[in-house]
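The structures come next, written out as structure tokens.
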Structure P
Amino acid sequence: MDKKHYDALVIGSGAAGSFAAKELTEQGLEVLVLEAGRNVTEDDFKTDFKGPREKGIQLWARARAAVTGQPIQSKVAFYGKQLRHLFVNDRENPYSTPDDSPFLWIRGKQLGGRLHTFGRVLMRWSDYDFKAASRDGFGEDWPICYEDLAPYYEKVEEFLGIYGCPDHVRNVPDGKFVGPSKLTVAEKQFKAKTETRWPERTAIAWRYMPPNIKRVPQPILAARSTGRLTVRTDAVVKRITTDPSNGKATGAEFIDRLTKQVEAVTANVVVVCASTIESSRLLLSSTSSKHPNGLGNSSGVLGRYFMDQVPSLIIGSVPGVKGFELDDTLPADPFYGVSGGVYIPRYENLDRITNTNFARGFGYQGTIGRLFAREDKPAKFGVMGFGEMLPHYQNCVTLNSGKKDAWGLPVPHISCSMTQNEASMLREQTRAIKEMIESAGLAIEFNGSSLGLEESGEGAFPEADAFSRFLFRKSFTKSMSMGAAIHETGGVRMGADPSKSVLNSYNQSWDVPNLFVTDASSFPSGGCSGATLTAMALTVRACEYIADQYKSGRL
């Protein structure tokens, strides 16, 4: 690269990195974004793909992906083979886990990261999340509260054009919506029957961002329009560089993904948005005389308190209904199809203890009657459950120096296993959704998690061939192991006490004042709804602070 010195370096271009680029450039800073993956083009979103439109078992498509470099990525729930190229090659990007604690690390490396493959559901968190420790004594409260983040939630929602309804659910605050989202007829029936029988349980329509027809993340496009953004794709960051005299960040060294050549860039401020696991890995790799145990790790908790949500899955059909209901809220995206679905917010252990078998709780996200099905076939439903994992010191991301990726860098070693609390929660999570589904009169094919698979009626995927069904049964529990939720958080936690955290309340390193980490690795707790909107809002808030401090000469 040229020797230009930047005001700010942003590492990563996904949910957090794209918003960091937008906010900092709009505040007048010259910004460089380094993205480990490739650029995206129209060819990545072709609409002439062949094969089934169903997102289901697709065993043979998964098998082909597995033997050609994606044995981990092909395990993703609701697999669609047209998305295969938007997930990484596992051979080039290996990692390790303990033998008895598998972890499915589902990821994409391209401009925009996993924004191209996530469900686009964007829920606000509340003080039931941010101040959960004060309620039950597990872990640490966030150093911020809902009111601190609410204006930034609204700013992100307005920019992305979120669809949703004012549901007045106390632990899932209403957002700033451009229009209402909808439930299908079958989802409305599920809602009515569930809420009549269990008044404490609610079913609401998804709050989601529309598919991005321009494909390049909208915040990146906004940043480009300022004329102050430089993007370098295919840049695998090796380490963050520091000043040997004072330990402050000076920039980064990176490896060109294609040529394998090492290059260096400099900047006054470094903002790490590489994704939860990659951010921990990068800071642990960025050792120096001032930071011998990893960058900003004087507390010793860098990489610790890593979390993911505990997943479950239930699938079946809607008796008496054929085909699928088309949601006309927005025109169907020619590549992704339609959006929308039903969401059941957490209802356990909120204002009082309602289940003594576990702390915190779980929520559900899915669709009823809108999954693609041929007109002569029964309508389908699919619902995933997401339970909150408590922050445990032993769950962590460390470096495995004995194993290297395609660019010669030590791979992350991911240790993430359930304790009795999560196991008890997961049992109730699978039991409760089964009773809600049965109460609504829907027909279950299977229900399960990493703890086991239960089949009903004709069993899982009754129209699939016998061999596919056999392999599905054999592999199901492993495909639902930790990581399957794809909601990783923690490892570079923020907090009020420098001895127990890596970052302060503005996502700023306690040890390195010009270093910020704003992705979900900064979360002190993991919640039970998606982390994306909160990571975006945290990033906007942190970048407002960065710009103010930078312009006043305090950074």
Structure Q
Amino acid sequence: MAVTFTNPILPGFNPDPSICRVGEDYYIATSTFEWYPGVQIHHSTDLVNWRLVRRPLERPAQLDMRGNPDSCGIWAPCLSHSQGRFWLIYTDMKRYEGHFKDGLNYLVSAPSIEGPWSDPVFLNASGFDPSLFHDDDGRHWLLNLKWDYRQAAGPDRFGGIVLQEYDAEARTLIGPIHTIFAGTAMKLTEGPHLYRRDGWYHLLVAEGGTGYGHAVTMARSRSITGPYEVHPDNPVLTSRDDESLALQRAGHADLVDTPAGETYLVHLCGRPLPGTQRSPLGRETALQRAHWDDDGWLRLAVGGNAPQNEVRAPYDATPWPLEREESHAFDSATLPMAFQWLRTPYPERLFSLTERRGYLRLYGRQSPGSWFEQALVARRRDVFSCEAETTLEFAPEDYQQCAGLIAYYNRFKFHYLAVTRDDAGRRVLTILSCADNWPSGDLDFPLAAPVMLDEETSVRLGLTMDGASLQFRYAEGGGEWQPVGPTLDAGVLSDEGAGRAHGYFTGTFLGMAVHDISGRALPADFSAFRYIRSEPRMTDNDLPRG
């Protein structure tokens, strides 16, 4: 009996996958947007089981995103291997909304995934989603979308896919810029990847936008510069025609061959909450079987163009069981791999694991949602039903200082259970909530009155998320858990919102936060963090089905 696996292979916020194989090893790079360090790289030997092994953009020379707006930063990295080195192309997007897209495209390389990763080479800024194609003759070619700011309508600003040669010795682009593909009637043509097979250059692109109209298109040419003819059964992959599919928003793909010559297509997808178009887990990564037909075109192995939830694996691999609980005691000098922070390449200004051994010390910086320096350390939500807990020691001096447990999407989408001080000088517990208050980011205060806390006792803070609901809880010292506040809307912590089918590109994070808007940088100490994946309370009938 064939082994099958269940998509997605990278659950939670892991979009825009780029895949490559080196020998028996597979690697996937995904976008990280404003979260630091930049680019997630997962490793597998069977295409089914994956482990996060590296975030290579980790120092100021490679990446500084201070001031980048929400959902800017690292867009659509491309990972490849050629001439004994890994090559990583990425965009650092500095502006997202409006007519302009100020994106800077860079290249870094390394002899192995572990590094050392080089300082970046600046390539261009003409558009985003760059990728590097290594031709059989040893030449290297950069592809990217060219952005056309002149057009009034969004789809028309996607000005086609351009191609230019990259000189690896001189570390610069050379020769003419060729526009090789204008896209199809679906428009919003982006995410290019190029492959060579049987004398053809095959171009794969994403179209239709990264929301519910997303799709994968292919075209081919005998010449690298075109002209390219569109796949006769375009689109090759999409969920746009079937709202019942478990995997929605399918698009932005890449191809890989196994050593045995089987072809698989890796792509982004989203799993909306039942009855909604809200995806709090963000855009995830899935895998489909594909094959090359007699006419030389790629198609899904199962026929049609719909993404499958259950897929036959290429190896006799047993999917790893989902780890139910992750516990972190902060007893190491390095941050656990699951966690990231926002934007800055100077984490020492945000946190320390050595100032007080056995604790994660966060230094209060700017307010929740700052685009510059925010003391927030968090991990992805990767299942619909989960819990998070942390233990906090914090002695605020006034209401401008808060520390606690946060469920965070961006500056106008978060729920924050925080210890602070009231006007009477008492240490209290409050909830700061911003439930999709776009564009103002105005706060809501769901608690009718703050909860009084003992002055000396540590505080345990927790939350339970089940689909679109979030319930906070707290306990003082070794006391019993008590619910605090009303059930909050966790569905707003999603890509969609503010009246748009999709508008932002990350996912829900759960973690620890401190802010001190007085500028005194008051610290808070966290002694533990637990993340528990719970059995979903939603029934099978509630979930979208394929």
Structure R
Amino acid sequence: MTLNVLNYTSHKYVNEYIQSWRSGKIILNIDRIKLIEWLERDVLTMDGIYFDDEQIENYITFTEKYYFPLTPSQKFKVCFIFLFYDDDTLVFNEHFHYEARGAGKTGFISTLANYFISDLHGVNFYNVSVVANSEKQAKMSFTEVYNTIDMDDNLKEHFDHKKAQIEGRETRSIFQFHTSNAGTKDGLRDGCVIFEEVHRYEDSEVVDVFTSGLGKVIYDRVFYIGTDGFIRDGYIDRLKERSKNLLEGHVDVREDGLFPFMCALDDEDEMHDFDMWQKANPQFHEPMSVYAENLFRRVKKEYLKLEHEPSGFEEFITKRMNLPKVDLEKSVTSWEKIKATNQPYDLEELKRRECIGCLDYASVRDFVAMGLLFMKEDKYYVPKELTHSYVCKPFADKHYAYSRPKAEGNNKKDHRKFAPIREWEDDGLLSVIDKETMDPYMVVDWFVQRRDEGWNIKKVIGDNYRMEILKPLFETEGFEVEVIRNPDAASGLLAPKIEVSFSEERVIFGDNPLMRWYTNNVFVKRLPNGNKVYRKKEAVKRKTDGFMMFLYGMWASRDLEDESVDDVLDFLDSFEF
């Protein structure tokens, strides 16, 4: 790339890092290559920006004196923490550090927090909060800073360290830790909030609460720190999508001040090439430190153990290689294929076709899922507008904290938020009913309404668990009803068809996060006879009703003709009577 050097802001640590990649000394993943291209194309060429050399050097000197030597990648990141516009505002007030386990993220947090409350940073009342999912994780950085101060007399002169908070004596800035239970936020006027373990956040609620006090102190910053995990369609996936939009140039940096430093393998096969591991973990860039060499040996041992303990594969590639992996022996399909169900469709065209009414009514006390399934050109459609779920309010309150005011949050112990029920309700995907048990007449009425709207429902299908209640009600309304007597047997027969349909992206739900959630919650169990059956990944909170509803529809799709009413009429018109 040819740069306009007359209009290019640079820094030695940035140049050194980029040059080490260009000269082949280190290997970067695609997202970091795109980061460099984006910085050189859209950021460093902006007028009116500058690196605060004094702050950068102060931080590096402070960290290397009291903590540990910084790697070139850490120095690179630090430069963009102190990149300013000429009006003394930050170019990047949010930072996403997405790196593999062992990349030194917690230690980096410790040094940032300690520096920000120091007189070297020099900003009065610049409070720092570290937020994590558990108290143990939240305290890790705090404890590291506390112990560092406690063991150094010089630092004791600058910081008043207590078990619950650490205060910069000159700036009166406070460092505290919090768990992600938003209800415990005590109203600090934070200058900086650091979120650890962002892969555990189901949505933005915790982030929204803890960042609500920002803006009252200059240079407010937010850091999102984490390795990937097993929660899909959660907050980390939104951060990744937001980052990619920036790196692709779809969003202007002045509109979205996020600095995305993302490290991961680009392809699963790269896990077998030790040189590629540095794509996920910058600690493995040459030359490696003693810490990095020890870590590399540990990770290599974990890799070699996979030959004899393949059950650890999913954990290894997700955490050590930062490449989210869904074990296809345990899950219906990959998360990428689940996302691929978000394809467009023409409702008016589908209305000219017959469909299967399908439902899962496994329990009368929690969820019931209903939908219409269409077949067209070997694709299976369950349109977002033609699915619905009912949820009993007592169940939603107990397991998803449905009725708790939003300001209090709903991540308290034993109330981890597995699903944004209220959000899905607002979007019309489900209805929470204030009943202890499900009303079967509501279920039947939903299908009656769809038929009255003109949808050609050939039959209604469900399993035999509750159909003894529903079957006569449906037949009274004039529906043909099919009952699956043995759902496990049906699952075994359908499993290959379902796997291929997802793999070839022939399952279409539209933009339906509830159906994606249902599908991602399914555990595939292989029976001794080799058949596969579908179970829940988590017994209570991770519901699968929508997926089972879809499965039953697939079972009955054999009775659907892959043609529209117009096709039939055209065929009849071709005859002379």
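FYI, it's all coordinate maths here, none of it is from the lab. Everything numeric here is computed off the predicted structure, so don't read it as measured data. Cβ atoms are built from the backbone, for glycine too; each structure is taken alone.
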### Query
For which of the structures P, Q, R does the calculation of percent of Cα pairs over 46 Å apart return 9?
P
### Query
Thinking only about distance in nm of label points 7 Å out along Cα→Cβ at positions 111 and 319, which of P, Q, R has the largest value?
P
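Upon calculation of P(r) over Cα pairs in 10 Å bins from 0, in percent, for residues 135-334 alone from the atomic coordinates, which of the structures P, Q, R produces 6, 19, 26, 25, 16, 7, 1, 0? Before the final figure, lay out the partial values.
Working: P: 6, 19, 26, 25, 16, 7, 1, 0; Q: 8, 29, 32, 20, 9, 2; R: 7, 25, 31, 26, 10, 1.
Only structure P yields this read-out.
Which structure, out of P, Q, R, was mean projected area of the Cα convex hull in nm², for residues 239-358 alone derived from, given a value of 15.7? Mind showing how you got there, number by number?
On the way: P: 15.7; Q: 12.1; R: 12.6.
Source structure: P.
Here Cα Rg over 2.2 N^0.38 Å, for residues 87-174 alone was calculated and came to 1.14; which of the structures P, Q, R was it taken from? Don't skip to the end; give the middle numbers.
On the way: P: 1.47; Q: 1.19; R: 1.14.
Here the read-out was taken from R.
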### Query
Quick one: helix-only ellipticity at 222 nm (-39500 (n - 2.57) for each DSSP H run of 4 or more, over all residues; to 500) came out at 0 when computed from one of P, Q, R, so which one is it?
Q
### Among P, Q, R, which structure scores highest (criterion: distance in nm of label points 7 Å out along Cα→Cβ at positions 95 and 391)
Q
